[in-house]
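Peer 1: Please find the structures below.
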Structure P
Amino acid sequence: MIPKRVRTGLFFGAVIAFCWIYEILAFSVPFGAIWIELLCLVAGIVAETLVMSSIPLNRKEKMPVAQGGCLRAGSVFLLPIVAFTIVGRVNQAQKMAEEFNGLVSLKYSGDHGAPSIVVAQKNGSTASMEGIDPPAWNSMVGGKSRLSKPAWNAFGQIDGNAMRILPKARIMFLGPFPD
């Protein structure tokens, strides 16, 4: 529990500044390796923890204006923005980390009509992905097209033609994430 005296205007200002720094970091650092994503995730968790700690959930009395004032509302406003950015960055990182090299065995519409594929990898396993870039999805033929996408890359080759495989990811009104 954070003592009352810590929740001052300076504290709320620091929370807001850290959250915006995290947002700038999340939307400017390209996907490249697992350790970069872990650092982004830790920064996001710290930002979300700071926002949650700035909201006095167990207090019924009104806080004096000297303890945050209108900056308190600014930190509450950042709660969903930071949370959705964390989830969106992790989702896009999972797609970027996948390596595909094989035959597109199935092409289907997944959740909410998202273009999706199943790839029979050269090593005998299968891999699936939802949210393929529509032009790439339209150019694939189930059972005939060959897909090659290296790990940590949004681009690949379909039947020898270079294409964007993963669409640009956007979160609410923010984005897109860098490739």
Structure Q
Amino acid sequence: MSWNGFLPEGTKCEQCGTVLKKDAESYAGTFTGLCRVCENISVRIEKVFFDRAVRKSYPPHCPSWRRDRNQFIAYEDCPECKGTGKKTITRGMAYGGSYLINCSSCSYKFYRHPLRVWKSERFDRIQEKGQSSYLTLLKKNKIYIKAKKGEAPDDKIEELKKFIHVKMERLDKRLKELYMKKINRKV
């Protein structure tokens, strides 16, 4: 980035590959990775999930304020949002103006899906197990107090972190395998 806040010349749009103009498109404070055309393309489907939920990407609600595209999770059969995944909260300009929020029905249905809840709970357990294992190793190696004070030897800390990292990767891989098996059974 140059001293004036612009990204290097030749920075390309992440979607279509055109070189970004030297205006808000390539200014670091408003950079979204997209050129104006791609930024303002109408709604597009980013991803379809196993339970028929859809992540939709919408053009900016107010490009002069925020240039990034808005993403919402939607279910086509939702009576609340009619499959858009979003709701507009209308307010007067004196109160900050209107803004978009996620449809509460679609969000609830998406995040409370049994497989997503199962995965989240398992992930939390793995994280807790990793933290617990790391603290146990610090105590076994008699460097727990030093580590709390920031005085433990860096090489020993790195060695323990690598050990835990390998262990966590194995657990994460196993979780992903189980999750994919469950998804394939449900679909």
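Values in this text are rule-based calculations from the coordinates and carry no lab data. All of these numbers come straight from a predicted model, not from anything done at the bench. Cβ atoms are built from the backbone, for glycine too; each structure is taken alone.
Peer 1: Out of P, Q, which structure matches 21.3, 68 when Rg and Dmax of the Cα atoms in Å is calculated?
Peer 2: Source structure: P.
Peer 1: Using the calculated result 0.95 for FRET efficiency 1/(1 + (r/R0)^6) of positions 38 and 54 (r between Cβ atoms, R0 = 30 Å, to 0.05), pick out the matching structure from P, Q. All intermediate terms of the calculation are to be shown ahead of the outcome.
Peer 2: Details: P: 0.75; Q: 0.95.
Comparing all candidates, it corresponds to Q.
Peer 1: From P, Q, which structure was relative contact order in percent (Cα under 8 Å, 6 or more apart) = 22 calculated on?
Peer 2: Label of the originating structure: P.
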